[in-house]
1. Given a value of 2.3 for distance in nm of label points 7 Å out along Cα→Cβ at positions 405 and 525, point me to the structure among 1, 2 it was derived from.
2. Of the structures labelled 1, 2, which one yields 17 when relative contact order in percent (Cα under 8 Å, 6 or more apart) is computed from its coordinates?
3. From which structure (1, 2) was semi-axes √(5λ) of the Cα gyration tensor in Å calculated, if the value obtained is 41, 33, 28?
4. Can you tell which of 1, 2 yields -22000 when helix-only ellipticity at 222 nm (-39500 (n - 2.57) for each DSSP H run of 4 or more, over all residues; to 500) is derived from it?
5. Taking distance in nm of label points 7 Å out along Cα→Cβ at positions 341 and 429 from the coordinates of each of 1, 2, which one would give 3.1?
Structure 1
Amino acid sequence: MGVLSSPLAGSLVVAVGWLVVAVLGLVPTNNAFFARRIAFPLGALAGVALAAFGLQAVWLPTQALTLPLGLPDLPFHLRIDPLAGFFLMLLGSVSAGISVYSAGYFREEPSGRLALISLQYHVFLASMAFVLLADDAYLFMVAWETMALSSYFLVITDHRQPAIRSAGFLYLLIAHLGAIAILLCFGVLHGGRGDYTFDALRAAQLQPAWASVAFLLAFFGFGAKAGMLPLHAWLPEAHPAAPSPVSALMSGIMLKTAIYGMVRVIFDLIGNVRWEWGMLVLAVGAATTLFGVLYALMQHDLKRLLAYHSVENIGIILLGLGMSMVFIGFGHPAAGVLALIAALYHTLNHAVFKGLLFLGAGSILHSTGLRNLNDMGGLIRSMPRTAFYFLIGALAISALPPLNGFVSEWLTFQAALQATVIQHGVVRSLLPLFAATLALAGALTAMCFVKVYGIAFLGQPRESAHPSPLPHAGDAGAMERYGMAWLAAGCFVLGLFPTSFLLILNRVGVSLTGQGLSEQALAGSGWLWLVPTAAGQASYSPVIFLVVIAAATLLAFLLVRRFYHGRVRFAAPWDCGYPEQTSRMQDTADAFGQPIRHVFGPIYRMDRRLPGPEDTEPRYSLKVEDRHWYWLYLPVARAAEFVSSKIALLQQGRISIYLLYSFITLIALLVFVR
């Protein structure tokens, strides 16, 4: 079978190709020509090819391959099925736009630094591809750790700044805690029998208690990488520290590899999903969703704000996965598949619109040197194209139709409405409450991006409290605009033609659970209508919605032109009696967040300083901090320091003491080991 007809072979060639591009970027040439001009466009082409192979794999039977690499008794096993194919499509399509953007963003970097960025960037892409292709625990963990290390070095690109080194260390620490949990999960699934191939792990017959242990380890391990509560602390630190294309890769794609791992292990390797597991996932997902959006509303740093929204959207995905597990656990696989499809659709949607938003934030930072919202204003005049693409991403993440964010959240609501099929009264009552948290988060997200877009792009330029040493470089360059346009187009395609992706995800659901959507849903869904259950219950047509919006806008324009053209009188707006209008009179990010701080005050840890009547230079300051630092992370850090100080007492520096330790250990082994 040729490479073009074998999605597994083609995906392997693309992954190896990324590694080749990474190495070729290190070849010393005049001004790092390959890394500067060829590497990132070539990586983008490889991404498009990978997306095509992934889409092909969704519709073909599962393929497997054993490589002559690895350990003597455990060679590397590769496998591609509809689930892996879907995530490979996500990886390839989203990374293509980010790579095109990177070709312009990194072009002015010094040669040595650019070569290292190109190496780490493409190794990062290749390692994520191998995570998705791995069919044994050994290759999976090798690729997983390579992904963590390459992304760590990308995060600390500007490693001379202490804050960035600290963010990188925190990210690496939590990543390795999660990796240990994943490794233990594979150990529980192995159970001392057979080998570590995924086929052997699937065949393992676990007792219910051990299956629950494996689930908890997988949920903790992959959740640490995904950024779920309370393992999210690295995410708001690492994303602002990394270069913007890297932030887009991490938030848009790397977090989704964690979702892939969670689905692969829980639904595929462990199997026999229990509804109690789903209730835990739902509770954590709801808390993560609300926490992420509430803290995003308090942020002034644009990239940190987007990072908290990544936490929120991981919570939305967990809500869908949790509902799926509850329905399947109660014996309703059709409703479970609908919830699983909603979660996976939001996984793809978030990768697209969050990648677009991070690229837009990168263009602002690249052109102006500004990242604090209170220093921005009026950027739509100097950066109109960036403003347009950022607006598309803002509308998509706010779940406004007919863009893609609406479709997946609407499907999640439709899954929650299937709660009536559950016989357990308490669970049946709780599912709509979890869905209500999604509705609240959607409203707060829209409020947050009204703040972001209004403060950053509209109004007048503000007096910067943190002036940038860089002159304003104007709008984004051509390659940066092409990358953003690619992802913006994805927001429209995913929003206007959801039925095609519904059929793709239905194949994924069938491969994991043996059950697909109902015949009524498949029969009622066409290019015009999306029907999740039955046409008599719910349906949605994004094309008709778009046509109605366009027609209403055109009609309003024609009516104004016909009846009011030339009769409009322009005058200065009412200024509340103030004789002088300056940029300081515009709303700030603090002003937008004030109502939320009053309503949800106990959630935040606030340090507020108000000026007194006798202050000659009055200043108002507000610092909002994450309570998890004081409730969880700092106590754990102090406990670790205390234990380390006691263990350090064993290091006496005398050879006789160390020989005594060895003698005691030998005696203990002779006594306790038979």
Structure 2
Amino acid sequence: MLALPPLLAAFAGAAVVVGLRLLLLPLLDPRRWYWRALLLGAAMLLAWRYVIWRLTATVAPLAWNVDAVLSWSFALLEALTVLSSTIAFFILSRVKERSSEADRNKGWWQPAPAPRVDILIATYNEQLEVLERTIIGAKAIMYPNLGIFILDDGRRPWLRELCERHRIGYFIRPDNAHAKAGNINHALAQRAGDADPPDFVAVLDADFVPHTDFVERALALFHDRATGLVQTPQHFFNPDPIQHNLGISSAYPDEQRHFFDNVEPARDAWGIAVCCGTSSMVRVEALEAIGGFPTESVTEDFLLTLRLAENGWKTVYLNEPLTEGLAPEGLREYIVQRGRWCLGMMQIVRNVYNPFGGHKLSLIHRLSVFDSLLYWTTTFPFRLASIIGPLLYWWFGVTIVNASVTDIVVYYVPYYIAVMAVLNWLSKGLFIPIVNDVAQLMAAWPITRACALGLLTPGPHSFSVTAKGGDRTKVIVQWPMMRPFIVFFGLTVGGLVMNLSSDFLVNNAARAGDGMVVVMFWTVYNLLVLLVAIAACIEQPRPDRPMRQIIEPVTLTVAGEAHRGWLVNLGVGGARISGPSGLSVGAQGSLRLPIIGEIAARVIAPTLDGYRIRLTPSEEQRERIIARLHTAAVPPGTGKGDIGQMIRELARALTR
């Protein structure tokens, strides 16, 4: 019998997993629960096989010394991340889609009059362009019995005038107690005393634009009298900072896409879908039964779901793109937002719904809370620990994973490939190594700090509102965020060079034996992650935002001469067209757009196949453009990952 070298033989398990991925997964339907359960379960078996090996064969003997404490701490943290993944995979094993249910129950209230629905748009410091977009979208909603109200915690006179011009309601209150939840509760109290109080309220953030069918589709699921809240996805018409700064927005979806496309439908199948704030609709009767929006957490949305569940009301999820919003455009705002989400979850666990506490939540809802707790408290600290791990070896000779290359290939590689294959099968390629790690690393320290703050201190805790809009036309280097990554990068390179090239200061290169290759691979991977994280800290300009790709024939008229071409991108103040040639920069004319009409235009720059155009629409044309861009029933952005295209775009970003 032919005997293979030990290292080559070790790849047998990984080869089987790769073969099944290539031959079997393309034939299986990810909507079928039995395939999901089988494949997710198999991936978790490999994960726990790996964890058992880690805890029994790769850590230092138990003792009160540095090697033992650090190696066991890292191994236990890694085991907790696998426990978190196990619960997440259990939840992902089922999925529920409710579009057909919404189709069947459209107009369930007939022949009675349509229920009264209020759109509540809470705002604090958003700019005119942001709020105008949302107001125009809300006015375009096709529903016969609708009220639209701006809830202004900024108490701005210009916003009151804007609401009067658009003929919508406007509320202010004497203070800003309990932030967004308090703002909504104040509006609900005011509306309860009016002649036309709402039966349902839809909540929109100031930067989220509803599609024309938002109310009709969400309302259809309230045919079930036990349904207290309907959540819909939150998709974004602009790339988030990591997508934009790395130039990968056309090949890599926004960070939240997986949650709304895959996690929420799975949670709904188990009866634990959660309210995510904006893009939701809630039954007023259910709100009154629980005393309004809860105020004990800065993430009142998740807490609202739990409070409703404790009182017998269901939260359900309609996986249709019925709104679209403005993602945080700055890296600082992006990270602050995620830190606030984490802090709110910790407040819920500590002060309201401890998953092991004495309350009336069901077992599955307790598991839901525990899943969220584990996600925040393990995923991000583990990402930090993974960056620090090789540094402990290079600088201090501490080996926290004592394993040979053969053992890593036998235990870790099949597990890793299986998990990535199954997750990408479920999610249409949303899990891409390095990029996913960068997204976690960017927020790892603020989230780790928020975990400690929320769990260990009673509060109240201050938080920052996510700023939207503003001038984004310049390159900005986020030095405070970049500096730790530069330090880690320098320490990693320095430790590597000194250990491999000389005996100066430190030389721990030989201490890991065969495991030296493992530490080397880990180190090189960390360097790639840190390099991409550094690049992500360079804020790239966002000119003419937001623009949407709209392909249709148009006519540009300059000096009485018509130039036919194709519209490529359209924004409120500009457009890009292809086809025309021979025009000079600064030339004045008009651009004819379907539905919108003739718009005053000026050529501002040539492109490879046409021109960039500055538009000067009338007020009516401006509203039509906004409605055209944001209220159509189509999902914005990309919904699947393309690793080939992403690598090309990422290479351009790192070399520009």
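What follows is calculated from the coordinates using simple rules that are stated; it is not laboratory data. This is a predicted model, so every value here is computed, not measured. Cβ atoms are built from the backbone, for glycine too; each structure is taken alone.
1. For distance in nm of label points 7 Å out along Cα→Cβ at positions 405 and 525, the value 2.3 is produced by structure 1.
2. For relative contact order in percent (Cα under 8 Å, 6 or more apart), the value 17 is produced by structure 2.
3. Going through each structure in turn, the value belongs to 1.
4. 1
5. Computing distance in nm of label points 7 Å out along Cα→Cβ at positions 341 and 429 on every structure in 1, 2 gives 3.1 only for 1.
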